[in-house]
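Next come the structures, one after another.
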Structure P
Amino acid sequence: MKLDDLIIDFKKKKYGFFEEASVQICEWNKQAIRTNAKEHCYKQDFYGADTLSCHQIAPTTFWCNNSCIFCWRPKEYMGSKPNKTVNPEKMIPALISERKKLLQGFYGSFKKEVVDSALEQKHWAISLSGEPTLYKKLAELIILLKERKGTETVFLVSNGQNPKTLLDLWKKNSLPTQLYISMISPIEKNYKRITCNNEKNGWKNYLKSLSLLKLLPCRTVIRLTLIKGMNDSDELLEKFAELLEVVQSDFIEIKSYMWIGMSRKRLVEDNMPSHDYVRGFSKKILDKMPSYKFENEKINSRIVLLKNKNSKFKTKIINRD
């Protein structure tokens with residue numbers, strides 16, 4: 001599918017675009033508006049990142065060097081090398097404007113002051129689609145976001161395939177408030193099976209990124225996506241525990257794979273664990289990881305949060321209680 005056709009298709013799915021960069025309003029963002037900010041996503045429950053005004057963006061919407069079978073996006077159309085670099089100074093106001101357009105319909109049904117608050121930019125999530133560390137001006141983008149009046153938090157989610165970019169962020173003093181590295185398997189064979197990674201040194205690059213987490217001077221999180229029948233065996237649980245004890249991230253999120261979007265064409269509903277299943281897996285893995293403790297959970301998101309007992313960071317960046 002051609003790039004122009006992809007953009008048209010994504011716009012039908014309520015994405016806003018500036019060149020190849022995009023923004024979308026997630027269901028939790030909408031729910032926060034509908035409930036006068038009383039309901040919010042787990043990132044606010046766990047860390048205090050504002051759901052109502054969250055801007056979820058992607059500088060590289062159609063580009064990723066993994067092709068994960070559990071991804072809800074149309075991975076089949078993604079490439080691994082972006083063909084252009086969007087100007088970050090133009091991207092930010094353009095995506096703010098696009099998000100504002102996507103929210104206009106809420107003014108007729110919900111409180112004006114709540115929708116107005118949703119237009120603020122307290123939280124930025126660089127996590128929407130594609131792999132953001134492929135974006136050549138990621139350091140500049142994060143610096144600009146952090147410098148904006150009103151910005152409280154900037155979260156970056158990465159597949160860990162580009163450790164040089166993470167080092168570049170560190171070197172340029174442009175690390176996010178919180179850095180996520182996705183985890184799907186503790187062993188190479190299963191990792192490649194699920195991510196469909198074809199990089200020559202893909203597994204080595206991933207391990208290099210993991211090795212940085214205990215060194216980087218920012219909050220670090222491993223997001224472990226649990227898929228029933230694919231990465232939940234007792235043998236893999238043992239190896240997950242071993243690897244996570246070495247990595248020593250500040251937090252670990254153990255989250256259910258969600259049977260949504262394009263992933264429904266690759267997996268079946270039985271691959272999606274219940275929250276009880278996620279909680280049970282978390283309890284078993286905690287028994288093998290003395291460095292971590294149970295910290296929190298959000299049942300309707302099917303996610304459990306573990307915290308490193310030696311982390312220097314408070315769990316909540318901002319208290320909104």
Structure Q
Amino acid sequence: MKRKSLIVLGINFLTVIFLAVTVNLFADDTIKHKFLLLDESRKQILLVDQFEPKNDWVIKLTDGGVWDLQLIGGHKLLVALTDKGGFREYDLRTRQVVREVADAKYKQTMTAIRFQDGKTLLGCNKSKAYQFYLLDADGKLINELPAESKKKSIRIARRTSRGTILFGCNDNWVNEIDLTGKVLREFKVPGSRHIYHVMEKPDGNLLVAGGYGCFVAEYDKDNKEVRKWGGLPAPDGLTFIFFSKMQILKNGNLVVATWTGHGANDSKKGIQLVEFDANGKVVWTWHNPKLAGSINNIIVLDDLDTNNFYE
């Protein structure tokens with residue numbers, strides 16, 4: 001009996017060693033980043049500095065959920081107030097609130113975009129359709145964009161080089177609208193579920209984070225798939241559950257937040273961040289369930305000009 005127990009223990013030990021080695025095969029230990037995180041499940045914003053960990057900090061969100069982050073220049077961070085409705089600005093040097101525009105009219109604000117002229121676009125989930133609101137520099141409503149019927153459940157929206165708005169909704173649709181609300185482009189992304197983020201690359205192609213599909217897909221101007229990063233099953237030693245916010249780094253690598261569930265401890269289920277190189281290889285991961293819950297938004301800071309940056 002004792003011998004059998006020792007064999008089992010030996011097998012379990014070897015399994016742990018194997019998994020650890022497997023994970024390391026997919027990551028370059030020399031890669032480090034400084035980044036902002038939005039922790040949806042524990043309602044907090046974090047700064048993680050792998051170069052100088054003593055610089056790490058946390059902002060606790062005690063008055064409801066937040067779903068979107070955007071750097072807006074002057075060391076300020078714009079957040080979308082999902083539960084209250086509207087937006088808030090933090091000064092990242094003091095981590096203090098410097099401005100807030102909140103109104104129940106904008107409840108379920110999932111995304112907030114600041115324009116360089118000071119206007120703010122809010123994207124909200126409604127019961128039957130998505131709704132966008134354009135506010136002036138003083139936070140007053142300028143225009144309520146017409147809602148597209150039967151389209152709802154948006155997450156992150158972003159502007160294109162043409163000033164139009166890109167976002168995903170209704171599980172697997174990519175949408176592009178202008179600032180009058182007119183739909184300019186829409187297409188389905190097979191295999192996606194709850195598209196979280198759509199962004200335009202410098203060459204005009206689109207990147208789509210496929211939610212529970214656990215991939216990022218690139219589409220050309222004819223809505224044809226060019227390539228993919230990630231996908232299921234995940235590489236051995238890694239667990240993918242949901243691909244949310246993404247960012248292209250200056251070196252061409254792609255960093256993705258991998259949300260793992262609404263529960264405060266769901267971050268134990270799988271890695272929280274993953275980085276792919278240009279060939280689709282996983283070169284860096286981050287997983288710290290003690291520090292953070294499920295991550296739905298990331299901004300990598302180490303190669304950005306945070307004094308004058310509009311995402």
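P, Q: which one has Cα Rg over 2.2 N^0.38 Å, for residues 66-113 alone, as calculated, at 1.73?
Computing Cα Rg over 2.2 N^0.38 Å, for residues 66-113 alone on every structure in P, Q gives 1.73 only for P.
Given a value of 1.7 for distance in nm of label points 7 Å out along Cα→Cβ at positions 138 and 202, point me to the structure among P, Q it was derived from.
Only one of P, Q returns 1.7 for distance in nm of label points 7 Å out along Cα→Cβ at positions 138 and 202, namely P.
Supply the structure label, taken from P, Q, corresponding to helix-only ellipticity at 222 nm (-39500 (n - 2.57) for each DSSP H run of 4 or more, over all residues; to 500) with the calculated value -10000.
Only structure P yields this read-out.
If mean count of other Cβ atoms within 10 Å over residues 106-113 comes out at 24.1 when worked out from the coordinates, which of P, Q was used? Could you put the intermediate results ahead of the total?
Values: P: 11.9; Q: 24.1.
Label of the source structure: Q.
Just checking, which of P, Q has the largest value of distance in nm of label points 7 Å out along Cα→Cβ at positions 226 and 242?
Q
The value -0.26, -0.68, -1.37 for log10 I(q)/I(0) by the Debye sum over Cα atoms at q = 0.07, 0.11, 0.15 Å⁻¹ was derived from one model only; which of P, Q is it?
Working: P: -0.26, -0.68, -1.37; Q: -0.28, -0.66, -1.23.
Traced to structure P.
Which structure, out of P, Q, was percent of Cα pairs over 16 Å apart, for residues 210-289 alone derived from, given a value of 54?
Corresponding structure: P.
Just so you know, all these numbers are worked out from the coordinates, no wet-lab data involved. All figures in this text were calculated on a predicted structure; none of them were measured in a lab. Cβ atoms are built from the backbone, for glycine too; each structure is taken alone.
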